[in-house]
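Only the coordinates and a few stated rules stand behind these numbers; no lab work does. It should be emphasised that the depicted structure is a prediction, and the values quoted were computed from it without experimental measurement.
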Structure I
Amino acid sequence: MNKFFREYVDLTAMIIAFIIPLVLIIVVKRKTGRQTRAVPSYFLMFGPSAILTFIFFHLFENSYHAIENSLAGRFKYDFHFYALILMGVVMATIASFFIRACWQKCNGHPSCDRLIFLYMLFVVTMCLPLLPISPISNVPVFCCLISLAGLFFVRRKIKGTEKDRFPYSTTV
């Protein structure tokens, strides 16, 4: 397993990070049809799904090494280990809410932009202070920038009745 973490974990995480939004967009396109653009939706979904994938592997690797060191009698529970696990859990929680908001945006729910910006702000607020400690901690910030690139182009303006354009509105 150590060989996997040394040689293959990065490649595996990248492949999964590129496949998950593709699968999600296929499901969205089947559901919404022409109303949703595929490429901007992919960029929008890439950010939170990549964050979730990378954080999953972060938690998996740190937990594996903790169990391995515990079995060997070398495990030391300190603030460093606690902070690594806590940051991963908090970031995974934010990413799961972020991906849900992006899913709602792709499916045409109104006013999801505000939530998406809020979750992006949470990610940036968590990651930017870590820049002097570890430059790799800003990968989630870059994922948010990729999501931002597709945010405004996800939905098409389809001409039709008011009910067709805003299916979840209660004023119609």
Structure II
Amino acid sequence: MYEKLFRTDTKALVGSVIVGIVMLIMMQVTGRIDAVLDPTLLLLNGTCWAFFTGLIVLMYKQPAGIIAGLVEAIVAMATGYSPLAFFFIFANIIGSIVYSLIAMNFSMEKLSHHIFAMIGCTITGNLCVMAGLIYVIHLDWKIALLSSSITTLVGTIVAGILTKSVYGALQKSSLL
């Protein structure tokens, strides 16, 4: 069980920072696109977040998922690209841990395995963002719940499919 959950070699720790920076760049881009389209839904940003959270956990395990999530959230707060950035710390950490705990129980060879892990990740992460929508943006809880539910649904399906595809390709290429 320990091997399925933790990995503390140099490759994993350095890789988590590098992939965390790639995640950060993609999150900044998708966050700005979402701000133009509909700032409450975070569809592209939520999907990108879920994809990278799952991929980093599958590639490097923990604490790499937490490290990459913290890199993204801290830079998001420093650049001020979203008033919800503080809540990203909790979303990134909790989402990564939940994804790890679910994924370690599956072989991650089937799409359903990725969807199950992504369900846990996106629900917990979007609950944190929902709290931000309520307390920072001052949305009514029903609207925040609807927004977070839509983001969870889209993120689970799209990120689950993307994660399976990319992770499968990395395994076939022997890069893992």
Structure III
Amino acid sequence: MEPERSVTFHSSWKGFGSSLIGSVIVLAAGVASAVFGGSTGSWILLAVGVVLTAGVFLDYPVAARFDRGGVTRRALLRRHRIEWERVDQLTRARPGIAAAARNLNPGGLTVKVGRRRYLLIDQCESRREFDALMVVLDGRDGLGLDDLIAPPDGVVPTWTYRRTRWEPQVD
């Protein structure tokens, strides 16, 4: 029996760090405001900071593992499995403002489930990683793979700043 093929893509440290710093700043402002002011607005700001920080830890994807059965989004404090039967389309997120202005790489991968989109990774994968994904998803219909924009040559792999064990092995 052949082992199950899978490939793992990683989000950028910059995207995760920016989200975390932004949410912690709102949380810190809420804490300071509640401690020194105590008005209703202070408590609302504190609640918003708590929700944003929890969202980063529970929902911001640091990696996504693709296999024949589905995709697993990995955040710091949880894993979220999405089976391919539930997915309407595998698509790309919009690139960041700076990347769009300079006409650079397409955005990271997302899945559309009903009316909701789930971010899988926040950066574009390399051409080799994209090819490994196409090998894993070979024969999978209904995901809109024909419409998925392939990354241009020269894109840095998502595993670059991680251990080399994450380098995809393409057969």
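Out of I, II, III, choose the structure whose coordinates give Kirkwood radius over Cα pairs in Å, for residues 63-134 alone equal to 12.6 when calculated. Label of the originating structure: II. Taking relative contact order in percent (Cα under 8 Å, 6 or more apart) as the measure, the highest value among I, II, III is held by I. Can you spot which of I, II, III the value -24000 was calculated from, given it is helix-only ellipticity at 222 nm (-39500 (n - 2.57) for each DSSP H run of 4 or more, over all residues; to 500)? This value belongs to structure I. A value of 15.1, 48 was derived for Rg and Dmax of the Cα atoms in Å; which structure in I, II, III was it taken from? Computed on structure II.
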